[in-house]
Structure 1
Amino acid sequence: MTTATAEDFEYLQRFIFERSAIVLAEEKQYLVDTRLLPVVQRTGVDSVADLVKALRRGDRSIETAVVDAMTTNETSWFRDAAPFEALRRLIFPDVIAQNAMRRRMSIWSAACSTGQELYSIAMLLDAEFPELGSWKLDLLGTDLSTSVVERARSGRFSSLEINRGLPASHLVKYFTREGAHFVIADQLRSKTKFELFNLARPWPPMADHDIILMRNVLIYFDIPTKQRVLEAARAHLRPGGFLMLGTAETTRGLVDGFTAVPAGGTTVYRREEA
């Protein structure tokens, strides 16, 4: 496979930024070659240059394949202990108290990848907050990658995926074996919804949320995009709602309207009252 030329790489930088707002730095050219090789092989073209030609022609199937390939989809069950402890000890009890009259909770896992984060939240709620059994739980996962959203919806995971952080007790309680895969229980999957959503583009009308998880997403954006995304997130949080970011991310110096709240080993951001 012919590697990307300087001209091809410049075009791909613009294309990826326009489609996803991901900034592809100059030193990441190796990543283009590595991630697009499977696309070249799968689509039957001869080189990255041919992929770029197809992108220039507006080939939608190639556009989708390239965006999927260039999007980072690192995930695991209960990824990073501190955020889930913050949910268990601080955030969920607080939101439950706030919504005692409404008896409803809305949680959005943005950039959800193949769904492990949202399913982990569903398991945590089911296992440790039985009082929510009669509540309406709106659990939404979104991603800009078509392929990972489809996989999240399926609720099917390989043994390798299962072994990345899932407690054995949860495997027994919440999964059934189907051949080489494990399928998440209907009682959890029925509470979840997965949709395509590009955070960097204008957001369509949607309901406000009690909790938004947007972990390890902002690190790929430039400052203006970070500011737009954070402003939009604030606008879609209920007053007193929580925003959870990655450990290398913050609202500080970017947008107003959030209060940083230390929560056992991590920091979460609470929307200030109007």
Structure 2
Amino acid sequence: MHHLENHIRIPINNLKVSYTDEGKNGARVIIFIHGFPFNKSMWNMQVEALKQNYRVIAFDIRGQGNSHAGNDDFSIELFVKDLLSLMDALKIDKTMLCGLSMGGYIALNAVENYPGHFKALILSDTNCLADTPEAKEKRMNTIESIRKSGVEKYADESIKNLFAPESFKTKKEEIGEVREMIINTSEQSLVNTLIALSVRKETCSRLQEIKMPVLIMVGKEDKITPPSAAQLMHEKIKGSFLYIIEHAGHLSNMENPDEFNVQLEKFISSVH
């Protein structure tokens, strides 16, 4: 399941972005955006499932995985610009877009502001709301604790909330992979991204403008962005589909890839 990693310099600030690009030339394109603080390898099972019939791209958000951090203050808007620059560099005019958690924030922002570039949207374990004051404070406390106690401790704390209880028995390998992804993120990028997440703007008020096909998926036991958050988006996006994934928490694509992929494939094969 090792995917060939490519690096490209995108024009914005001469930033090095790492990505995988698999599947058939000329096939319809789908781009995957990972959550925080992970990297593109979280999508390996989806890339495997789709590359026979689609051109599948997964990339590392700046400062995560093997993409450079650059010199700008991180923000969801900046991550959206990076996505558009990457599409430009790869000569992709229109794509389907799938984002999980923070990847979903980026995807929603992109689709609401640049609808002409996207054919369909898959939102997984994400949310259209901004951080509440409590959530902001929690992120600041997390920053303090990362600076004081380091990334490993942060990784171990995060893991507790990311997975459904049963995954701790059945998905040990995946949990190990996720822990590894977190530990391999630099302290500075963790801090910069937490700040970007805390100041992100809500996207709920413009959901009714989205006219493309939308699939919303969420792990039944997602504690971070619960099914109620998915339901809220579903009600506001006319014609959207909502699917709740059993045996999964916040990382539904890794915890129950079979179910996730069945729904994903069914949805994207109906997009024209």
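Which structure, out of 1, 2, was distance in nm of label points 7 Å out along Cα→Cβ at positions 8 and 192 derived from, given a value of 3.6? So the calculation was done on 1.
When FRET efficiency 1/(1 + (r/R0)^6) of positions 24 and 160 (r between Cβ atoms, R0 = 25 Å, to 0.05) is calculated for each of structures 1, 2, structure 1 gives the greatest result.
Match the computed value 1.4 of distance in nm of label points 7 Å out along Cα→Cβ at positions 64 and 104 to one of the structures 1, 2, and report its label.
Corresponding structure: 2.
Of the structures labelled 1, 2, which one yields 4.0 when distance in nm of label points 7 Å out along Cα→Cβ at positions 16 and 232 is computed from its coordinates? Considering all the candidates, the number was obtained from 2.
To which of 1, 2 does the computed value 20.0 (Kirkwood radius over Cα pairs in Å) belong? Source structure: 1.
Read the figures in this text as sums done on the coordinates, not as results from a lab. Bear in mind the structure is a predicted one, so any value in this text is a computation, not a measurement. Cβ atoms are built from the backbone, for glycine too; each structure is taken alone.
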